[in-house]
Structure P
Amino acid sequence: MSTPPTSAELGRLRALQRVVQHAVRSEAGRPALEAAHAERFEGFELTPEDGETLASQPLGRLFVYRKMIRGTLHSAIGNELPKLRHRLGPKRYDRYFSAFLEAEATTSRVLRDVAYEFAAWAHPRLVDDPEVADFIPDLMRFELFEFDVYTGKRVLDPSLEVVDELAADRPVAFDGTVRIARFDHAVHRLKDFPANDAVPAAGPVGVLAYRDENNRYRQMDLTPLATSILAGMVLDNKPLAPAVQEACAAHEVDITQEVIEGTSQVLADLGERGAIRGAWATDVPREPPSPYFRWLFKVAAQ
């Protein structure tokens, strides 16, 4: 077995990482690197030897590394959010991207997570940006909502038992690709191509989506009450009866026969579509289907 690094060696490594992070994240670009290089990277807590060694290297090497990493992250976000990139335009999109890197950057080791981290950071800023249309934050979230459906695992936990019969006191076992969200604009009804400039209708909408047996994306519109009922079941694994009771209380409506029959019909429809696998026999999955499972639903919810 290799010898663990000493605290001094770890300190040197962290200092070098700070230099690389600065090279990649700084919005100032080459001027910032030139200034740090001229000062022999003072302020990064490098050892004198490491500072001298870095200062003796051509600055172009760090700049090439900066361009390579930033280009990879820029493409990763743009590939998952092509509609947002089109609506913002190249210059505004690049400004948001650069500001994100300098403010927070990414913490995940998984490249596809970068777009989610960017979106979570950008969402409140897009809402407050007077030059950005009010539906753009919803459109951005919907793009990731759709992406989450396409990348979701069908079986969340193979070790857990699922029974066929649904019951009022058991959590429903939804297919692992099922996602639910609430939007303030009908962004899910826009034609699906990045250069679409149509404006979606304003108004609260609920959407449940999943992949069918042929791995095609499917979605259905939900009433506000149905959205709340299914959100409790999908997001929190609430059994059917408590989900209906809590949703009706939140909407200040009675639990009528119409509500019960409507909920049963929606669940039966989802079962026929393959979006429901049955009911959890005892335990429910401990891990959410994706890290941003809740954020995709709740960020715009009131």
Structure Q
Amino acid sequence: MASDPTPVLSCSGLRKRFGDLVAVDDVGFEIAAGETYGLLGPNGAGKTTSIAMLCGLLERDGGEVLLLGEPFTPRSVTAKQSIGYVPQDLAIYPDLTARENLVFFGRLYGLTGAELARRTDEVLAIIELADRAGDKAGEFSGGMKRRLNIGIGLLHGPKLLVLDEPTVGVDPQSRNAILESVEHLGTEGMAVLYTTHYMEEAERLCDRVGIIDHGRIVAEGTRAELVRLVGEHDRVRLTATGDLHAAAEALVALEPVRQADVADGGLELIVEGAAGALARILGVAASADATVTSVDVDQPDLEAVFLHLTGRALRD
């Protein structure tokens, strides 16, 4: 049986102004079931304002939002049950234990009895807090509080989970635990909207990324599509000895190699699709009497794409 092609979330032409400030200007994208979509941009780019409108927390000045194919507004009370929203600011009770927090919010979602107990146990396992379920949330580290915050958004099994900068201010170990939890959600068929200003998070988690700057999405696509958009290629450094000039001449004749130069006891190459060309590159270098001792591949990333599109670094 074919899967439902209707996106879980679809929006177009979103606009929001605060006085003279245009916070969101013509934002649009869609997210399918099982897809993790990233909004990548610096602080102040319009990410939080966009998701506030998408979650029905803020009236929009213009545009359309469809949730599961139906029009969605701040007054769509029943439809909001399909959304799990995890805000940037923690929304937990520090004097309650992890389990008590989940039970409390679960009841607000309408869960009771055996179903509430089952979902609480499942979520504690997903966020890796089962062994701390009886401890007060106020005693948790910043990362554990963040994971509990995510767990609250998961309790009612939403069709769409919205995560607004969920790793801000957490330690590396907790950050990795959060990212692993989000990776798990995508494989479970949930649609996930993930906002971040960390390029490496978007590259690790997101099937597609919308790069947002000054309230506008300036580019959208998979990582590979975005990199191709700006014409970036892989840079390959071969540490080598032997006849390097002959090797450079032979290598530049290879179809994927765009440039080959001798530099600092090795070869510097610009290559299209280095991962699939390395075997041929090493073979040609060996045939040209160059002995390669190490290989370093520098692939273009979303930071480079953002810099190219906006003229500034992602964290400026």
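Quick note: the coordinates plus some simple rules give every number you see, no bench work behind them. As the structure is a computational prediction, the values presented were derived from the model and not from experiment. Cβ atoms are built from the backbone, for glycine too; each structure is taken alone.
Just checking, which of P, Q has the largest value of FRET efficiency 1/(1 + (r/R0)^6) of positions 55 and 95 (r between Cβ atoms, R0 = 30 Å, to 0.05)?
Comparing P, Q, the top value of FRET efficiency 1/(1 + (r/R0)^6) of positions 55 and 95 (r between Cβ atoms, R0 = 30 Å, to 0.05) belongs to Q.
Suppose Cα Rg over 2.2 N^0.38 Å works out to 1.21; of P, Q, which structure was it derived from?
On the way: P: 1.25; Q: 1.21.
That value comes from structure Q.
Comparing distance in nm of label points 7 Å out along Cα→Cβ at positions 15 and 271 across P, Q, which structure shows the greatest value? Present the calculation step by step, with values, prior to reporting the outcome.
Values: P: 6.6; Q: 4.9.
When distance in nm of label points 7 Å out along Cα→Cβ at positions 15 and 271 is calculated for P, Q, structure P comes out on top.
When you work out distance in nm of label points 7 Å out along Cα→Cβ at positions 167 and 215 for each of the structures P, Q, which one comes out largest? Provide the component values of the computation, followed by the final result.
Values: P: 3.6; Q: 3.0.
The maximum falls on structure P.
Suppose you compute mean projected area of the Cα convex hull in nm², for residues 135-246 alone for every structure in P, Q: which one lands on 7.9?
Working: P: 7.9; Q: 11.8.
Value 7.9 for mean projected area of the Cα convex hull in nm², for residues 135-246 alone corresponds to P out of P, Q.
Check the numbers for distance in nm of label points 7 Å out along Cα→Cβ at positions 31 and 223 across P, Q and tell me which is largest.
Numbers: P: 6.0; Q: 1.9.
Structure P comes out on top.
Assign the value 9.2, calculated as mean count of other Cβ atoms within 10 Å over residues 191-198, to the correct structure from P, Q. Mind dumping the intermediate values first?
Working: P: 9.2; Q: 24.1.
Going label by label, the one that fits is P.
P, Q: which one has distance in nm of label points 7 Å out along Cα→Cβ at positions 23 and 279, as calculated, at 6.0?
On the way: P: 6.0; Q: 5.3.
Answer for the origin of the read-out: P.
P, Q: which one has helix-only ellipticity at 222 nm (-39500 (n - 2.57) for each DSSP H run of 4 or more, over all residues; to 500), as calculated, at -10000?
Working: P: -17000; Q: -10000.
The structure behind it is Q.
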